[in-house]
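Read-outs throughout are calculated quantities, based only on the coordinates presented, and are distinct from any laboratory measurement. On a predicted model such as this, the values are computed, not experimentally measured, just so you know. Cβ atoms are built from the backbone, for glycine too; each structure is taken alone.
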Structure I
Amino acid sequence: MEEARVQYTEAYRFRHFEAQESAWRHATRLTTYMSAVRTRVEAMLPGQARTEAEAGINWTSATVEHLDPLSTPPRLPDIPEPRADDLKPFLGHSP
């Protein structure tokens, strides 16, 4: 049973870091896109359309920053107490 708890903890941590990596890729893609948008907006003539586009860029950039898990120091996740069903996949059954 103790080995199942250890494996559960390791699997939980692995899923946590996989989710962070996915969030990081998403934030990175959005940051790259917003850079291209910023370049396009900077080429626009001054006026209402450019002002509105700049406001959108500012809002989106601030929002994307919060999506990036690297915007805060990394740490191990808190592991919830496993339920019996959580441990089932890690209970080895000898033939």
Structure II
Amino acid sequence: MRDAKRLAAIRKLPCVRCGQSPSQAAHSNSSEHGKGRGIKADDRYTIPLCHSCHCDFDQYKTMGRDESKEWFAKMLEKTERMLHLDKDDCF
């Protein structure tokens, strides 16, 4: 599922790993989120990462696959909280 609005909102957030901006919408690398060969995961499974952290995440440079999967789940929860806070700030 593609969600251009969510991706735009994700890109406005700082990197969840190092805090830098700008960030990119980094998709999950897990097949349970729809990831496949040449297919990105569902846009619901995106977190903000700067270019450097995004490369490290996609290439498993700083953690193995299992550790990366657990870390992504935590960062997805954090991202959802950050998106919710941004919406609350608008009112």
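Comparing I, II, where is relative contact order in percent (Cα under 8 Å, 6 or more apart) highest?
When relative contact order in percent (Cα under 8 Å, 6 or more apart) is computed for each of I, II, structure I gives the biggest number.
When you work out mean count of other Cβ atoms within 10 Å over residues 8-15 for each of the structures I, II, which one comes out largest?
Details: I: 13.8; II: 16.8.
Ranking I, II on mean count of other Cβ atoms within 10 Å over residues 8-15, first place is II.
Using Kirkwood radius over Cα pairs in Å for the comparison, can you identify which of I, II gives the largest number? Provide the component values of the computation, followed by the final result.
On the way: I: 16.8; II: 13.2.
Once Kirkwood radius over Cα pairs in Å is worked out for each structure, I has the highest.
Where does the value -24000 come from, among I, II, when helix-only ellipticity at 222 nm (-39500 (n - 2.57) for each DSSP H run of 4 or more, over all residues; to 500) is the thing being computed? Mind dumping the intermediate values first?
Numbers: I: -24000; II: -15000.
Answer for the origin of the read-out: I.
Out of I, II, which structure matches 12.8 when mean count of other Cβ atoms within 10 Å over residues 16-23 is calculated?
Working: I: 12.8; II: 15.5.
For mean count of other Cβ atoms within 10 Å over residues 16-23, the value 12.8 is produced by structure I.
To test your reading of the models, identify which of I, II gives 5.0 for distance in nm of label points 7 Å out along Cα→Cβ at positions 48 and 80 when calculated. Intermediate results must be reported in sequence, preceding the final value.
On the way: I: 5.0; II: 1.8.
It was calculated from structure I.
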